[in-house]
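Input: structures, listed below.
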Structure P
Amino acid sequence: MQVVIPDDYQDAVRRLDCFSKLAGHDISIYNDTVKDLDALAERFQNAEALVLIRERTPVRDALLARLPRLKLISQTGKGTAHIDVGACTRRGVTVTAGTGSPYAPAELTWALVLAAMRHIPKETARLRSGHWQSTIGIGLHGRTLGIWGYGRIGNLVAGYGRAFGMNVIVWGREGSLSRARADGYSTANSKETLLEQSDVLSLHIKLSAETRGILTAADLARMKTGALLVNTSRAELIETGALEAALREGRPGSAAVDVYEEEPVFGAEHPLLTMDNAVCTPHLGYVEKDCYELYFGQAFDQVVAFAAGEPINVVKP
């Protein structure tokens with residue numbers, strides 16, 4: 001099959017152990033991202049299969065209409081919100097998706113917590129430029145960690161907080177609350193309580209029509225002046241422009257983010273990148289060797305199975 005893999009920023013895919021699974025197929029890999037419909041149609045014109053890296057390239061009907069040879073979209077991980085699955089079904093394109101892993105994003109979440117609370121990026125940069133200490137960090141032991149959304153990632157982050165001696169409180173839908181209680185965690189009696197009590201608030205909510213903009217400017221204004229907001233989930237969970245405005249007002253006092261409304265971000269063209277009270281990373285949550293081997297191993301298995309006439313992990317519209 002003619003297999004196209006876009007958005008491989010680090011040129012990492014061909015170096016994965018699982019890449020050998022595609023032996024015998026004709027592979028094209030692109031190491032940059034393009035958004036223009038004409039450019040995408042040209043790149044994908046010969047593709048019989050697309051292997052998509054998470055949600056980096058959306059595939060909608062307008063693009064599908066220009067890809068008559070396309071038979072398969074094999075998704076890394078399980079998310080398909082960026083794919084018009086219904087349009088794929090109408091056009092005879094099979095969509096397959098594997099599973100996700102919570103460990104890499106949970107670990108990155110905690111790395112951001114530590115980096116922000118102890119001012120590690122700022123102090124590292126100052127030391128390299130010839131200076132010594134300039135900030136006073138904030139410890140975590142005895143402080144309150146708020147978890148909004150208690151799924152597999154939220155569960156791990158809560159456990160890390162417990163290991164650091166933090167008081168963990170959870171808020172979310174009833175499923176989140178019941179799971180958290182079963183695991184021995186306290187739950188907030190309201191969203192407002194979560195916001196007002198958290199010294200560190202970490203978002204672990206799936207983006208949907210219902211959750212888009214779920215954290216508003218008014219919500220952020222309830223947070224403590226010394227609080228840290230961590231977002232490794234999706235930027236669109238926060239009302240557009242609300243986080244930047246809140247950081248200027250000092251509630252919360254700081255933020256650590258790994259996700260942005262438009263990705264990739266080039267030229268430092270995002271307002272958070274100009275703010276001293278924001279620690280920003282370029283969507284590294286799942287960008288880790290074991291995670292890549294899992295995601296791409298599954299995606300390549302899906303290609304091989306489809307080529308053999310026995311598709312697996314098919315997503316229904």
Structure Q
Amino acid sequence: MDQNEAACGSLPGVIRASRDAQVLQRRLALWVVLVPFLALLAGIVLLCRSAVGRVELGLLLGMYWASHVGAGLGFHRYFSHRSFQTTRPIRALLAILGSMAAQGPVMQWAATHRRHHQFSDHEGDPHSPLLHEPGIMNTLRGLWHAHIGWLFGPQVNDWVLYVPELVKDKMLMKINRLYFVWVLLGLALPSALGYGLIGGWRGALDGLLWGGLIRIALGHHSIWSVNSLCHIIGTRPYRSNDNSRNNLLLAIAVFGDGWHNNHHAFPSSAFHGLSWWQIDLHGYFLQMLAWFGLAWDIKRPSEGAMKQKLRSKADFPVAA
């Protein structure tokens with residue numbers, strides 16, 4: 001058998017392996033979405049019964065902030081856009097904290113996000129809500145796809161194409177391979193704190209529920225809402241090649257990433273809040289790192305660049 005015959009003979013096996021991998025990915029995505037969401041429903045019931053203490057809420061807020069720093073400042077602003085420079089230990093910490101958000105390993109996240117910017121709201125965008133025909137039902141389908149549905153479709157695996165410099169980073173690749181270890185660590189830490197602060201295994205379960213699963217659910221849906229709602233609802237002060245929008249409520253929920261039109265107009269900017277009143281907690285935290293010499297080369301658009309991209313009356317459609 002020559003090499004061509006061997007290649008043809010192995011093709012069905014490759015196809016089966018690819019299909020099996022896709023099925024496994026869909027099942028994994030289902031559990032990652034469903035289990036934290038069910039925990040969130042349980043948490044709502046407990047809140048209605050006033051069966052939640054300050055320690056549980058503290059674990060929720062603390063872990064929510066830590067994982068969002070990893071996902072928003074780390075996965076998004078640093079690894080995807082290289083909007084600032086930092087030390088090797090901070091890079092590792094951001095990658096680990098971002099992995100605790102349970103939204104995929106850093107290579108996958110950054111590759112998907114860079115493809116999103118390359119094709120934003122056009123064919124090829126992994127999670128645009130605007131690639132359906134007009135109509136209420138199609139708008140709802142688009143929102144569902146952008147929020148959750150895209151997780152069950154083919155994933156962006158062209159890491160060498162989209163994140164070549166990250167693939168060359170041996171430390172980052174090792175952190176990427178240990179992704180599930182970091183997800184489990186993000187569940188174990190609040191469980192251990194609950195065991196110590198609340199007491200016993202009941203405290204550990206409360207820590208797991210609030211600082212682990214509910215925190216993951218809230219992190220999921222807040223960040224996924226940027227994919228969906230921030231391309232539908234909000235303002236568009238700057239020109240961009242898509243329908244990205246600024247949304248104040250989401251900017252608060254995701255520590256500044258809700259200034260989505262600002263971000264798409266200036267993707268390399270480390271600050272998404274570009275006006276003094278636009279709250280950007282990730283930007284403030286980054287500035288604090290800079291004060292301690294832990295971040296530098298922080299990118300931000302000039303006043304001239306921002307004025308040049310401001311939308312004028314000519315950019316708005318005239319009513320007939």
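Taken together, the values in this text are just the output of simple stated rules run on the coordinates, not laboratory data. None of these values were measured; they are calculated from a predicted model. Cβ atoms are built from the backbone, for glycine too; each structure is taken alone.
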With helix-only ellipticity at 222 nm (-39500 (n - 2.57) for each DSSP H run of 4 or more, over all residues; to 500) derived as -9000, matching label from P, Q: P
Computing mean count of other Cβ atoms within 10 Å over residues 128-135 gives 15.5 for which of P, Q? Q
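Name the one structure among P, Q that Cα extents along the principal axes in Å, for residues 104-151 alone of 43, 25, 12 was derived from.
Working: P: 43, 25, 12; Q: 35, 19, 9.
Label of the source structure: P.
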Highest-scoring label, criterion being distance in nm of label points 7 Å out along Cα→Cβ at positions 240 and 256, among P, Q: P
